[in-house]
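The structures considered in this document are given below.
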Structure P
Amino acid sequence: MKKSNFLTLDSLSLQDFDENSELIPLMTPEDEEEIRKEDLPNSLPILSLRNTVLFPGVVIPITAGRDKSIKLIKDANNGSKVIGVVSQKDESVEDPSGKDIYKTGTVARILRVLKMPDGNTTVIIQGKKRFQIDEVVSEKPYLTATVKEVPEARPAEQNEEFNAIIDSIKELSLQIIKDSPNIPSEASFAIKNIQSDSFLINFVSSNMNLSVTEKQQLLEINDLKERALETLKYMNIEFQKLELKNDIQLKVQSDMNQQQREYFLHQQMKTIQEELGGVSHDEELEDMKQRAKSKKWPEKVAKHFDKELAKMQRMNPQVAEYSIQRNYLDLFLDLPWNKYSKDKFDLKRAKRILDRDHYGLDDVKRRIIEHLAVIKLRNDMKSPILCLYGPPGVGKTSLGKSIAEALGREYVRMSLGGLRDEAEIRGHRKTYIGAMPGRILQSLKKAGTSNPVFVLDEIDKLSNSHQGDPSSAMLEVLDPEQNSEFYDNFLEMGYDLSKVMFIATSNSLSTIQPALLDRMEIINVTGYTIEEKVEIAKRHLLPKQLKEHGLNETHLKIGKPQLEKIVEGYTRESGVRGLEKQLAKMVRYAAKNIAMEEDYNIKVTNDDIIEVLGGPKLERDKYENNNVAGVVTGLAWTRVGGDILFIESILSKGKGNLTVTGNLGKVMKESATIAMEFIKANADDLGINSEVFDKYNVHIHVPEGATPKDGPSAGVTMLTSLVSLFTQRKVKKSLAMTGEITLRGKVLPVGGIKEKILAAKRARIKEILLCEENRRDIEEIKPEYLKGLTFHYVTEMSDVIKLALTNQKVKNAKKL
């Protein structure tokens with residue numbers, strides 16, 4: 001048997017039956033014959049129904065909520081599964097007795113009992129045959145009654161009138177199913193497959209939209225032909241009502257004109273959008289108009305906005321361009337046109353904030369205070385473009401946040417590292433799907449004002465590709481003469497960036513495009529001395545790490561001597577990022593002991609530092625000794641700050657070849673060649689036998705060959721190393737030097753002096769040899785940074801030799 005559907009019209013659920021179902025399918029005449037032969041029990045438990053009537057052969061679901069009903073179903077399901085089902089006269093009665101129920105009912109068999117999620121019990125039953133109650137014998141725990149079978153008068157098989165009635169019931173049922181929009185068309189399949197005449201009458205009677213009283217009257221009719229006629233009468237009434245309803249709906253629908261139809265559809269769309277959490281098209285446009293009234297934009301911008309809003313109003317909301325246009329107008333409304341935060345001109349307060357957040361960096365702080373002073377006096381100065389240039393970890397980025405607080409402006413940060421698409425700066429053309437404004441305007445929208453402190457982080461790490469050159473796009477952003485009309489491709493209009501205070505950060509100036517570099521004011525943020533690092537660790541880094549690890553000052557204390565030991569033995573950088581990592585290890589050590597309830601020293605000792613951090617890792621940076629000829633300490637500048645390096649020279653028998661190793665660049669190799677040629681040209685003045693140059697090969701090496709090295713500052717160091725080697729004289733103890741040389745015997749100045757001085761102090765150098773022209777660089781450095789250092793200024797190579805070498809020969813000096 002194919003799948004069929006039993007449809008109920010009185011709010012009962014739709015039940016599906018197929019050949020594999022445990023439930024009984026559509027009843028056949030053979031099934032009826034077997035049921036008629038079954039004997040009826042003398043007494044049955046009686047289940048009363050509130051709002052329906054069970055007919056023989058029909059399967060219905062019943063929800064049992066009363067305790068008596070649940071008890072009855074449970075007992076019957078565990079026993080014979082046969083019960084008596086009758087309907088209540090008054091459905092409002094909660095606990096019906098014998099007088100509250102009809103006398104005629106239907107014997108039913110329990111097919112399945114289901115426990116529902118809400119706690120109720122649903123039982124699926126099928127009617128068998130009719131019965132009549134003789135006497136109610138018990139009401140506890142549920143109704144039990146003695147019953148007798150009610151015989152059914154059936155017409156003869158060849159009764160043409162009865163057959164015609166059955167055919168009419170079938171045809172009318174199919175017509176009602178076809179015309180009624182509330183009945184699925186699959187119900188007609190069930191009607192067509194019913195073979196039993198009595199089951200057809202019972203099935204239709206059960207599913208008609210009748211009251212309980214009317215259904216009970218049908219059930220009590222003993223003559224099947226009479227019941228069929230009564231059923232047909234009710235069906236005709238139902239069919240006439242359905243036709244009348246359909247005619248009325250058709251007439252109303254035909255009377256509705258186009259305007260009413262559109263209004264109805266718009267109202268439906270509005271309701272649907274509101275249910276989905278959105279707003280309607282008209283409401284969205286009205287909201288944009290209201291928001292536009294509160295904007296302080298120029299007249300030109302206002303006209304452009306009104307034009308674009310009218311364009312959106314004419315668009316169909318379903319097209320793809322609609323969302324682009326809405327995003328475009330949203331950008332106009334979200335941008336802070338002519339909205340500026342008021343600057344705070346309390347210079348003393350600004351200085352306190354800068355001093356609170358950053359130790360040292362006096363030049364930077366002085367420049368910021370100067371800028372504030374000028375704004376206070378003129379009140380219309382265009383914001384300068386500052387570029388904080390220095391090694392990593394010295395506080396360039398965090399300085400921008402402090403400046404924003406000091407000025408009372410919003411703070412925005414944009415990372416430029418690795419950015420290689422010009423559209424990230426200028427935005428995309430809004431003709432493309434997924435077009436967006438550039439990150440400059442996006443950041444201003446996020447800030448909410450047109451004069452924030454805007455940090456352009458890592459501007460030296462901009463790259464380019466086939467998608468354009470972002471550093472060239474930044475030229476307009478960072479030019480005070482042009483950025484008052486910055487053009488974004490998505491906005492398609494100029495936007496004033498002249499009041500924005502741009503602060504760029506950079507680790508190197510060599511990779512910044514020259515034209516871009518020319519537009520910025522360079523402020524050199526140098527590295528920190530040991531004393532400054534100790535103070536920074538004490539004031540900022542240690543409290544920060546304690547807070548991040550859930551501790552406070554009572555759990556861990558690190559004194560200044562211990563902080564100095566960590567700085568000298570475990571950090572080598574110019575900044576403090578590595579120092580912070582080492583302090584974090586110490587704090588984690590304390591946190592672990594607290595969590596495991598183990599003893600530890602709250603006040604950290606030197607032994608604790610070695611236990612947690614291991615042995616000092618940077619002792620190699622210390623000055624070694626001067627017992628070997630040809631080894632000289634030089635000072636170098638790197639991207640991460642100053643450093644010291646050792647230049648070693650050695651002689652071997654050969655034909656006077658010069659070899660330079662240590663992963664050196666062109667400039668350093670040329671410096672070595674210049675130093676060698678100068679020595680050859682002035683051998684007599686230096687006390688060197690010129691025959692040595694033909695008998696020995698010279699090898700110059702700079703250790704740590706894996707690290708690339710280059711730059712114009714190693715000339716004097718190489719010269720001193722070679723003269724020490726040829727003369728076998730000792731280099732002055734605790735001396736370091738930096739400077740470039742020429743073939744004429746001149747010493748040239750070099751850069752990065754402060755970083756080199758800090759590196760010398762870290763390495764315990766006592767004396768430093770510099771070019772005379774670098775004296776002005778030394779004078780700009782704070783005196784406390786120079787404590788313990790002696791400086792020698794030279795102009796000629798001969799001065800370098802006199803100051804750098806002693807007259808004392810090294811032990812086991814070679815005879816050349």
Structure Q
Amino acid sequence: MARRSTKSPPPDDFEERILDIDVVDEMQGSYLEYAYSVIYSRALPDARDGLKPVHRRILFQMHSMGLRPERPYVKCARVVGEVMGKLHPHGDTAIYDALVRMAQPFSMRVPLVDGHGNFGSLGNDDPPAAMRYTECRSASTAGLMVDSIDEGTVDFAPNYDGSEQEPLTLPAAYPNLLVNGASGIAVGMATNMAPHNLGEVIAAARHLIKHPGADLETLMRLVPGPDLPTGGRIIGLDGVRDAYATGRGSFKIRATVAVEQVTARRKGLVVTELPFAVGPEKVVSKIKDLVSAKKLQGIADVKDLTDREHGLRLVIEIKNGFNPEAVLSQLYKLTPMEESFGINNVALVDGQPLTLGLKELLEVYVDHRFDVVRRRSEFRRGKRQDRLHLVEGLLVALLDIDEVIRIIRASENSTEAKQALIGRFELSETQTQYILDTPLRRLTKFDRLELEGERDRLRAEIEELTHILESDTELRKLVSSELAAVAKQHGTPRRTELLESADAPVATVPLEVADDPCRVLLSSTGLLARTAGDESPLDSSAGKRVKHDVVVSAVPATTRGEIGAVTSYGRLLRLTVVDLPQLPETTGAPHLAGGAQVSEFLTLDPGERLLCLTTLDESSPGLALGTEQGIVKRVVPDYPTHKEELEVIGLKEGDRVVGAMELRTGDEDLVFITSEGQLLRYQASQVRPQGRAAGGVAGVKLSPDAKVISFSAVDPAVDAMVFTVAGSQGTLDDSVRTAKLTPFDQFPRKGRATGGVRCQRFLKGEDCLVLAWAGPSPARAATAKGTPAALPEVDPRRDGSGLPLTTPVAHLAGPV
């Protein structure tokens with residue numbers, strides 16, 4: 001069934017007209033109209049106020065709504081609605097995006113909107129909240145943009161439907177286009193302008209006002225380069241010079257990075273500033289992708305510690321064995337930590353898009369500011385002239401107030417009174433109407449004096465404004481002084497560092513740390529570190545001793561090698577040397593202030609203690625160990641490379657290792673010191689080397705309840721000392737302890753597994769040795785905190801009694 005047409009027939013007087021239009025001409029005309037609309041009404045900023053239409057409408061509408069800095073915040077949705085309904089016939093998303101950007105301190109060098117709430121993050125890693133949640137008001141700098149807009153300073157035009165009036169530009173009390181920059185894509189053209197420092201730009205503008213013929217080099221001394229909101233470093237200024245001269249150029253921006261000790265074990269790169277518009281999550285994601293693809297080496301971990309309170313902090317931990325400077329160089333090449341910024345200074349000048357250099361941009365702004373101040377002065381002069389006209393008329397009436405009252409009372413109506421007053425006092429209609437509208441209470445003697453003062457003030461202000469309008473010099477002085485006031489109030493220090501060379505000063509170093517000789521140190525308080533070079537770190541010829549921690553063990557190694565760590569449980573643990581922090585070079589005796597705790601590198605059981613360090617060289621004479629129960633063992637140096645943990649002695653139940661040392665020559669003397677004050681010394685050759693699993697042999701004969709408190713290996717060819725400290729098992733009071741320092745050669749050699757000889761005689765109240773040590777001279781002592789402790793005078797008597805300690809001693813050692 002056919003459907004009936006609902007189309008009404010044309011009226012009788014309808015005359016059909018068909019126009020033949022060339023489709024090429026129609027498309028060309030429509031495209032040009034569209035392109036002009038995009039260029040003029042959307043994408044490009046005006047060179048005078050540096051704003052696109054949407055930004056200008058937002059600021060003007062906020063001004064009209066009274067959203068000044070001292071007023072409460074309002075919902076952003078309200079501002080967006082007002083702008084969209086009255087001035088900007090586009091979507092609310094575009095308006096809100098523009099408003100958000102003006103509130104972001106990392107996007108605008110001088111923010112124009114004071115935002116309250118989540119307005120996004122650097123790189124848009126954290127998008128802004130919806131406009132129904134955020135609030136805003138004008139920033140103080142936005143007030144400068146619209147200041148005096150109600151005084152006829154700029155032209156207005158109807159809005160999109162003719163119901164409202166909107167400004168074609170803002171008065172702009174500072175060069176906003178240069179200060180905040182701009183970016184946009186139009187049809188067939190684009191703009192990308194870098195932000196600059198407010199104080200520097202105003203200084204250049206003031207110089208141009210005073211010296212209109214200033215050249216570019218002079219202006220660049222005042223504006224040396226862009227000043228980005230996120231700081232960073234601009235690398236190479238040739239592109240900046242090109243941009244300032246021609247309007248086009250490019251430069252590189254690098255992140256601001258410092259090498260720090262981020263953990264006890266690792267150094268890291270701490271990023272505090274990123275290139276403009278680059279967020280930390282983008283950098284982290286790129287680094288992780290490169291590490292996964294094995295295109296970037298040396299990265300152990302990346303942590304984004306950025307927060308709103310402390311700002312940007314990106315920590316890139318570097319693997320031990322890699323040079324942080326070399327890794328940083330790779331990061332600059334492969335990640336957004338270095339970005340290029342292309343300057344394309346395209347802006348509208350008298351409605352035409354032009355590419356402008358630095359001087360041209362300043363000239364356009366300065367000319368605009370001259371026009372604004374001139375029109376403002378004319379407006380203010382006109383207002384004061386109108387007021388002066390009324391005041392002078394009122395003063396004329398006050399001179400003969402009785403006559404004025406008589407004329408008014410005698411008149412039939414106000415029109416007759418007005419004409420009579422005009423004829424009697426030669427007043428204008430405006431003056432006469434003002435007299436008639438003035439209440440009688442204003443016509444007192446006091447008001448007359450007040451009016452005369454107002455008249456004189458108005459005449460002075462009119463004269464001053466006339467002087468400004470008639471003198472180009474005065475106009476320039478006024479504009480310059482107003483710019484200086486803005487710079488003084490709102491100027492901030494430069495954030496971006498400028499580097500002349502295109503090649504940043506990054507050290508050319510190998511990616512991995514070289515396998516150089518070094519020494520690894522273990523301190524009495526459990527610190528591990530390494531030093532550069534293979535010389536003895538505790539040379540007796542070192543300079544004046546400084547506050548330091550006693551070094552109890554030191555072994556030669558290479559930076560990328562491994563060493564062993566022997567514990568009191570008879571274990572040997574492998575330790576990677578490059579993981580250890582390197583000590584800075586110091587004068588005098590070394591100290592381990594830059595060391596790290598053993599727990600950072602090794603996992604020890606409860607009660608287990610690290611005793612000494614050893615090389616893993618199988619050609620060495622091996623280790624010598626002594627236990628608390630008097631067992632001695634020499635270990636055959638057989639250390640399989642595939643095992644991280646080895647057993648070097650089979651301990652009996654309840655026994656533990658009290659001393660361990662790597663033998664250097666095999667001719668050392670092994671020394672046991674027991675709690676009962678006995679010292680046994682015999683040659684290491686009396687102990688046959690055993691495999692790692694063996695339990696050792698009898699080393700010293702112990703009395704019941706006695707135990708070994710010290711075991712060491714001493715080279716008899718060097719000057720050595722024995723240090724003992726006596727006390728009581730029943731007290732922990734360090735002040736009652738006595739100590740004795742005796743030359744090692746005073747103690748004769750005895751046979752293995754014998755009782756040895758007495759090394760200290762106990763005084764009244766003493767019943768045991770609580771601390772003992774034998775080793776090369778000079779002896780060094782330290783407190784429990786690692787600070788130096790005083791030693792007693794040397795006592796040549798083998799079995800003499802000790803002297804009271806002036807400082808509690810917890811650790812003993814000598815040159816290693």
Structure R
Amino acid sequence: MSGHIFAAETGGEAATVDLSGGNLSFVIVVFAIAVVALVMGMMFRRQVLAAGEGTTNMQRIGQAVQEGAAAFLGRQFRTLGIFAVAAFVLLFLLPAHGGLDVKIGRSIFFLVGAGFSAAIGYFGMSLAVKANVRVAAAARDEGRDPAMRIAFRTGGVVGMATVGLGLLGAALVVLIYRNDAPTVLEGFGFGAALLAMFMRVGGGIFTKAADVGADLVGKVENNIPEDDPRNAATIADNVGDNVGDCAGMAADLFESYAVTLVAALILGKAAFGAEGLVFPLIVPAIGALTAILGVYITKPRPGENGLKTINRSFYISAAVSAVLSTIAAFAYLPATFAELTSVPAALADYDGNPRMIAIIAVLIGIVLAAIILSLTGYYTGTDHRPVKDVGKTSLTGAATVILSGLSVGFESAVFTALVIGAAVYGAFLLGSGVVAISLFAVALAGCGLLTTVGVIVAMDTFGPVSDNAQGIAEMSGDVDGEGAQILTELDAVGNTTKAITKGIAIATAVLAATALFGSYTGAITEALREAGVTQVGDSFLTAVYSPNVLVGLLIGASVVFLFSGLAINAVGRAAGAVVFEVRRQFKEIPGIMEGTGRPEYGRVVDICTRDSLRELATPGLLAIFAPIAVGFGLGVGPLAGYLAGAIGTGTLMAIFLANAGGAWDNAKKLVEDGHHGGKGSPSHEATIIGDTVGDPFKDTAGPAINPLIKVMNLVSLLIAAAIVQLSAGEGENTVLRVAIALAAAGVIAVAVYVSKRRPVAIGASEPAEVKAA
């Protein structure tokens with residue numbers, strides 16, 4: 001059987017599934033596994049907090065970081081609460097299949113998804129700021145292995161919370177809403193993605209404004225170490241690591257988890273019926289169990305590099321997930337479509353093997369995660385040629401460092417995108433031309449990748465915890481010798497694990513966005529049928545070669561560039577304010593350089609908080625309103641082109657930004673380890689400039705693209721029925737449709753204009769000529 005129209009393959013109407021008996025029991029088991037994951041996270045948390053907190057001076061610095069991080073997130077959540085309430089109301093007003101109770105459920109679970117995303121970010125950060133001082137103390141008093149274990153167990157807590165709450169939310173929706181679960185899950189995924197995007201942007205601007213400002217004034221202008229307590233931006237820099245890398249990335253990976261499950265369940269119901277609602281929950285539930293294994297077995301062998309230890313745990317847990325997922329598919333899925341519980345009528349005679357389709361798709365996702373880990377590690381690790389080459393170029397100055405880092409970013413983007421593309425296409429081919437099955441296979445590949453998320457989150461959190469531990473050690477002056485060397489090693493490992501996490505987050509974004517793209521097509525077809533349109537004409541699902549679809553594609557690609565530019569420019573403006581403030585303190589506060597004067601750390605924290613919260617609105621509004629403007633203004637066909645352009649360009653841009661920034665960062669570490677002249681040399685200064693350029697690349701704009709493309713896909717999915725209602729049938733209203741498009745475009749234009757009108761640097765410490773300009 002072959003076909004290209006989603007609805008035709010599923011019998012022309014949405015399939016009704018009977019979720020009862022054994023299927024229901026499996027969902028309950030998944031729910032129980034989610035609870036187990038959360039309990040394990042609590043156990044890991046107790047283990048971390050049981051460790052020693054070091055000297056009084058280390059505790060004092062750690063407390064300052066904790067207070068700054070908590071204050072920022074508190075203010076950020078109050079700001080985002082306004083967006084959440086507005087989105088809740090708008091979501092309720094949009095059409096939904098299934099009646100009023102489903103619309104209410106979709107809106108309520110939007111808040112649940114947003115709340116879970118915020119909670120993971122907050123609790124991940126709250127533990128990280130307590131763990132960093134414990135890692136520093138363990139490195140000083142006990143050695144490398146205990147320090148590494150504490151850092152990775154901290155990540156394990158966040159990993160368990162991510163998979164636990166993701167599974168809990170999805171399983172709960174399926175248990176309550178059964179057949180209507182996919183529609184309600186749209187709200188759950190949208191809430192998670194929206195909050196994650198705002199947290200990534202806001203936290204990314206905060207952390208990189210502080211980091212860039214601290215480097216430019218501290219390292220470059222005054223030739224003092226990165227975390228020297230004489231630098232007023234050091235506390236803000238450490239706070240930023242937690243609100244950006246811990247809270248922001250944890251929320252990002254949670255929304256990747258939630259959105260991938262949403263796409264898989266929507267498409268699974270259409271392709272496999274009841275089993276399609278259950279099997280996508282079983283696979284990540286297996287991943288939750290193997291994540292526990294991965295955290296437990298992360299124990300360094302004598303003399304072994306920390307990155308090798310972490311990678312080994314990842315590969316073992318991934319292999320176990322592959323074996324258990326295969327066993328689960330054989331045990332749960334039948335060998336023919338006719339044996340499925342409630343398969344759509346049009347697929348009942350399809351001669352494919354559901355079991356083998358599912359197994360191969362899941363394995364593709366797991367293998368993809370392993371390849372991305374290896375590929376990203378190669379381009380950003382200090383032991384491999386790309387970073388070594390970037391380090392060598394420091395001998396000829398900052399310009400060549402910048403050029404070589406850009407080259408690494410561009411090259412790595414090509415190869416990583418080809419690998420992701422091969423995985424998507426390989427999964428798509430499993431449907432043998434039946435689009436509904438092919439798209440579900442892509443979503444299942446995403447579920448396979450989700451089996452690694454628990455360990456991946458642990459790897460990511462390990463990075464900022466290790467970085468902060470080194471910062472606290474340096475600021476306190478209480479850790480030297482072997483302890484300081486241990487923390488330097490863990491920090492370098494953490495830089496690579498953060499880059500690897502970004503690579504895998506990008507892969508999950510592409511798989512989820514591709515699956516949601518298919519869901520969008522299905523939603524359009526169903527909305528057309530409900531509007532009484534039986535023939536799908538060129539004015540709706542337009543052929544891909546049509547000019548207006550190409551226009552949509554170009555707009556989608558352009559939005560990614562504009563979003564990235566806004567994020568990087570925001571960091572530049574906020575960093576400028578930090579630079580002026582730190583310079584002022586060096587000039588006006590007596591005794592700072594001699595160590596007898598105390599910098600005003602709180603002033604810099606306040607600047608970063610104020611500017612990051614002010615700057616996050618414009619990128620967020622762009623992500624929400626751009627699909628609305630294109631969809632209502634140009635139609636559903638151009639909106640499909642818009643999504644394709646955003647997915648393709650976003651994939652390449654995110655990889656480029658993340659890997660170029662990671663290469664610059666570790667090239668600096670390489671020089672600081674004694675290569676090419678070591679600390680204080682011209683080569684060191686050149687790599688500092690490269691790292692400063694790369695900071696907003698890898699920690700602000702790049703990671704924020706992941707939730708961006710998923711938010712835009714989910715917005716498109718949610719507004720699809722409304723666009724059709726105003727474009728065809730009895731509800732056709734061209735004037736209202738165009739008015740909505742113009743209003744959305746107006747919101748974007750005003751937001752961008754206001755953003756561009758902001759001065760380069762803001763603060764009482766600005767020189768008069770800057771204020772005048």
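Tabulated results
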{"quantity": "Test item: semi-axes √(5λ) of the Cα gyration tensor in Å, for residues 44-203 alone calculated as 39, 18, 9, pick one of P, Q, R", "calculated": "R"}
{"quantity": "Which entry (P, Q, R) yields the derived value -12500 for helix-only ellipticity at 222 nm (-39500 (n - 2.57) for each DSSP H run of 4 or more, over all residues; to 500)", "calculated": "P"}
{"quantity": "Parent structure of the calculated result 14.8, 50, given that Rg and Dmax of the Cα atoms in Å, for residues 444-499 alone is the read-out and P, Q, R the choices", "calculated": "R"}
{"quantity": "Origin of the value 0.97, where Rg/Rh (Cα atoms, Kirkwood Rh) was derived from one of P, Q, R", "calculated": "R"}
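Where a number appears in this text, it was derived from the coordinates with a stated rule and is not lab data. Computed from a prediction, not measured in an experiment: that's the story for all the values here.
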